[in-house]
1. Say we calculate distance in nm of label points 7 Å out along Cα→Cβ at positions 296 and 448 for every structure; which of 1, 2, 3 gives the highest result?
2. Between structures 1, 2, 3, where is relative contact order in percent (Cα under 8 Å, 6 or more apart) highest?
3. Assign the value 23.7, 81, calculated as Rg and Dmax of the Cα atoms in Å, to the correct structure from 1, 2, 3.
Structure 1
Amino acid sequence: MMRNKQTLENHILWKIRSGSSSFWWDNWLGVGPLAHFTTNSKRFNNDKVTDFMEDGQWNIRKVSQLAPHEQVQKILSFQIQLHQGQQDQAVWTLNSNGIFSVSSAWNIIREAREKTKLNTYTWHKSIPFKCSFLLWRTIRGKLPTNENLAKFGVGPNRCYCCYSPGFDTIEHTFNSGSFARNIWRYFAVSLGIQTDHLPLRNNIMRWWNTNHNNEAHKLILQSTPIFICWNLWKNRCSKKYGGKQSSMARVRHLVMLDTFKLLQTTFHYINWPLEWWKLCKLIENCTHDTKVTMVQWTKPPDKWVKINTDGSALCNPGSIGAGGIIRNQNGELILAFSTPLGQGTNNQAEVEAAILGLSWCANLRYKNVILEVDSQVLVDWFKNSKTAPWSLADQMQNLQHTVTKLNQVKCIHTLREANYVADSLAKHSHHITNSQVFSNIQQLPKLAAAYFKQDLAGMASFRRRKIKRIKEPP
């Protein structure tokens, strides 16, 4: 633990409440301990953050004299609200809830290898573990074939699968031997996969890199190489240890049976044929179901107003902006806004947009407000059904404070198609430098005005979404 102390401490951030954190040695500013930026002997004092404050504000003279020169401006612009009686809170920045976990710490310390498709596709929740584990051992050369046993003084033997035996090696048993080549060719031809003489890894990757038409097609491309290797190994061991004859027909049947059972389990509502070429033809022609949902913006009830807000991020994190529109019970425009927010995350933009929208409602003295957003996580945070990330804790506190200025606030979720006006206003914020406020339809950006007219007329939009469920071709 002591060896990794410095690495892990960089991910501990102190949220100031009472100001009892060490000014020099605790990471409360977000740049690391300030002691690392100076050689000033004062850094060895037990100064607290509050020692550099006076009447709740920074002591500019003391900060300028003692703090690291390159951090002075950042310190003075750092807003702190002291809460007496509340302890400063340590936040583990690697978890969204701010709570330390051994797994997240281990992910920082360990030297993780890069993820590869070969390793990822070896495992699938619907494929038996024993089959995937065998392939994992195969591609790493960790099977008791004679080429490996020879390291312990066992003489080389002929293979147990082919009619014209070669040497008992992993490559021969699973790929290059005449028996294995015939098995691979039988299953590859019906799927349109070339059967050139490639090393085992390359052969498997050719299957896994083949474009798929649907989820069932993807599953069969992933699972068939695993089942082929599994049954080739069973055939080899049955001959060597069980006294059975090597049988190409038996291996084909078992691979087909394993694949059939997998498809029956995963897509049980389709009548899969037991013949391989018919199965492949059916799979390639299956299509995904499409779910069509009619979406329509609805007016608020009498004596209520509805504020639709949305956040926009060009990338996450990156440039963010907010947009929103307030409408009365007749669907008429009361006010709309588009505001650039600088740099941040998409969730930060969503929360800031809600704060701005509710603040406008409070300023205009509307008391009964429906906040409608297309972010389900924001609704969950608002209703406290889920805990917001530590990085948004202050913003959520600000949002809850804004709610107290209103009489009644309902936060509801809607689909994006019913939130197009706010969405277009949020995207418009990326093209302006200052906040814009619109009080009539003529002032709205062209796209936002078009969506507003659509909502006012009660026109519906249609959401088309491809779902995982597949269906047989007509």
Structure 2
Amino acid sequence: MNFKIESCLDLKAKSKDLKKITARVVITTKESLNETQITFSDELHPWQLEDLGKSTKQLISGTKGPIWFITLNSKVDETHQGQISETEYALARETIGSVTKEIADSSAKEVIFDFYGCSKEVLKGAIVGLELALYRFENSLPLNKVSFIRNGVKVSAKEIKEAKAIAVGVNQARHLVNLPPNYLHPVSYAKEVKKMYTGSKTMKVSILDEKKLAKENCGLLLSVGASSNNPPRIVHLKYRPTGAKGKSIAFVGKGLTFDSGGLDIKSAAGMRLMKKDMGGSATLVGFSRWLENSGVKKNVDIYLAMAENAISEKSSRPSDIYTARNGMKVEIHNTDAEGRLALADAIDYALDAKPSVIIDVATLTGAGKVALGQDIASLFSNDDKLAQELQVASQKMGDLCWRMPLYNPYFKGLKSDFADMTNAAAGHGGAITAALFLEKFVGKTKWAHLDIFGWTSGQKASLVQKGGSGQAVETLIAYIK
């Protein structure tokens, strides 16, 4: 199985499978509809021209091949802060994603994308949507020759590269989540991430194995991975492009390659998707691909906390007490609240480099999904400016998050009679108590926590392949730019 993936637009269809036709995809706006009709007056019948714009998507038989006409709706204006509008980028991404399989199935020798009256954000979103919709876990859909034209001018290679870099980042995250846990475990995962950047001039990767973790006193992470034959790891990706200045920004990802729940075992249904419990780390590996491909001039450190929550005689038990890297003692209240333990030691390790900001990404709680659904991540932060920047970035990219409260009175649910705190609280508000737990490890550093779901069942048009969704990759890209 392949670990690293590349742009789907770089795949080529087999010549024997191609038809001698040229497919065209015309993307326009209602305001530019008249101009579009004039442009295609020689290729379409009068009645076909009259029908343009009557629906968002239309497939018409042209003289040279099929033509998809896509008329984008006008952006909805927000009327209050609680309303989230769909941006031009997100609208184009999802609309193009919805017709991509039809385009691929046409087996055209060439596909031309024509944009009329569209912004650069529409162009970028369309290319990203095309890439996302072409991805498959095995055998992504190939197109043959693809070209992009905007307002009569060929789109620059730079613009295409920018969009492809975003899509590769998202698809990389999706692909990692889709890999089976017998293939992707902490040891193999760490090795593959390091292999990915062998020879890189901007990204250096180091691995803390179980012996190094013990020397670093990462008692919480070690307790999570103790029951597995595949011991835990922290993988550090250090991105240092030429010309970057200032303190680094740190990102920490939860990398539980499988979560059985431990002795507090999950139900069969609850365990079914638990290969996705490394979704936070997958997001950051995808983000790292974008960093290297884009060359953005920022210093970035990424820390992936990898473990497998299995069951054996070495499993942690409810009432066990473990010491975190920062010296805090944590009593285990629920062995299925293991992700925060892994993150806590990795966060403390990340703080050694004194980053200006630390952001963690994790498939941490089911409560986050209950509150906001699977498309909107729960955002917690101890800094208003940071929270606002992340929320704006998420809305720009249509990769949504929403700020939730760090309500300190709920911390009493984590009180322990025998340690500094427990790892889980009973009752409701689980996403909040999980965030409050993590907050105890960040000190005074500006911090944000993204509690993601990381999985799609086909509810987004661009994510045709069910499985990993690549949630939060686009948000982090927009944030750091």
Structure 3
Amino acid sequence: MTVFAVSFAIYTLLIVAVGVLAGRHAGRDQESYFLGGRTLGPWVAALSAGASSESGWLTLGLVGWAFTSGVSAYWILPGVLLGYLFNWTILAGRLRAESERLGAITIPDYLSFRFGESTGDGRGSLPIVRLLSVMVILVAMWMYVGAQFAAAGKAFEAAFGMDYLAGVGLGATIVLLYTVIGGFRSACWTDFIQAIVMILALVVFPFWMLLDAGGVDFIRTSLADVEGGKLLAFWPEKTGMAFIGFLFGSGALGINFGYPGQPHVLVRFLALRHRRDAIAGTVISITWGALVLAGAVTLGLLARSYTVTEAAWTAQMSAELAAEAGDSGQTALVLSANALLPGILSGVVLAAVLAAICSTADSQLVVAAGAAANDIYARLIRPGRSSSVVNRITVLILGIGAIGLVFDPELNLFSFVLDYGWAILGAGFGPQVLLALYWNGATRAGAIAGIATGFVTAFGWKELYDSDRWGVELYNLPVAFIAAFVVNVLVSLLTRRDEQTS
């Protein structure tokens, strides 16, 4: 076994051990399993939230997007960082306080309690908000977790020459092992460690790589004549609606509409030790995000530059470009580390790829388990009763089901994550959470209409909208988010008096 493989194996065992140990110290009640007893400090909350939100989309998908799109990929930074800023300054503190006041331990819990729904005791309205929320979570998380397992398959294939599906299975096994045992506390502590490892791979390594290549001039010189110099254009050659279409159609800025609606991120706010910890969390999360995002884009540009110079290790990526493959450049991080770093350090880089995958998949699986075990079983079927068995069975079923989504090794992770998992959650929950927190006029009927509108529009727009026909590429998330927000407000205004009298 090579030094590369040994170092990666050691890291994997360490993460599993941390997850198991963290899980052993968690309480046995629902709040301990799903919120870690509301004891998260700002460092663990901020870094684990960042790591869980960025996923294999960051280490594989964004690197690949920069590889094919060029310097304009830096537009992703303001989109993502605005999302971080909004979440931590507008949602975090208030959601922490309101969730504790209502006794909510999940996002469906909060929305359901906020609108006075029944919890199985016959009092209150029918739990339609809760049931719709659970449906959206299970569908979106199924797609989202599948994308993480696909990322694992690509990483193991590039690193070890492993069969793609075998890599998917190995990645799924690692994630499921410690998630089933540990729950939320396990996910947060492993995500915290993995966020630090991601800095090594996406900040330290690209910076060293850039210095070794001769600085920014290497990128500028190598890409000057590629695609007529378009890869070096920060401002795309678009004006008017076409430019707006680039920003929101590509997801560069449109991505920020998704942050208020990601339950696996929002749950960190519910678990904060104190409401005031949101202030420190803001600074920590934005600093971490700026570093890793800029590093990922820079690495993609460096990989494309090395491809132009026909470096031996870029042969696979050159073949992907020639074949116009949808996943071109997505394994650039693994391939460059394998070629340019000593075995033990390249193992750390592969560990970072796995870290991004695990940190998102484990959190999403815990949220999905909460949807079944808390929001359905403990709230509706057997009120007041917790079930660790239901938690763990849900994690296993969703994890195994997610594998069935990703048999195609050419799956484009960047678009699959943004167009389906991210968009469905962002539009399904974002407007509803925001209005529930800040508008007393929000009603249960409005929330129901908003969730349904966000889900249907996000999915339908992706499947039916033809950008070639209309001449403007428009990302489904902003469209679905705005539609859900408007529908929620209109229905709330129409039903406010009826709900007040009832």
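1. 3
2. Working: 1: 13; 2: 16; 3: 31.
The maximum falls on structure 3.
3. For Rg and Dmax of the Cα atoms in Å, the value 23.7, 81 is produced by structure 2.
We did not get these values from a lab; they are worked out from the coordinates using the rules stated. These figures come from a predicted structure and were not determined experimentally. Cβ atoms are built from the backbone, for glycine too; each structure is taken alone.
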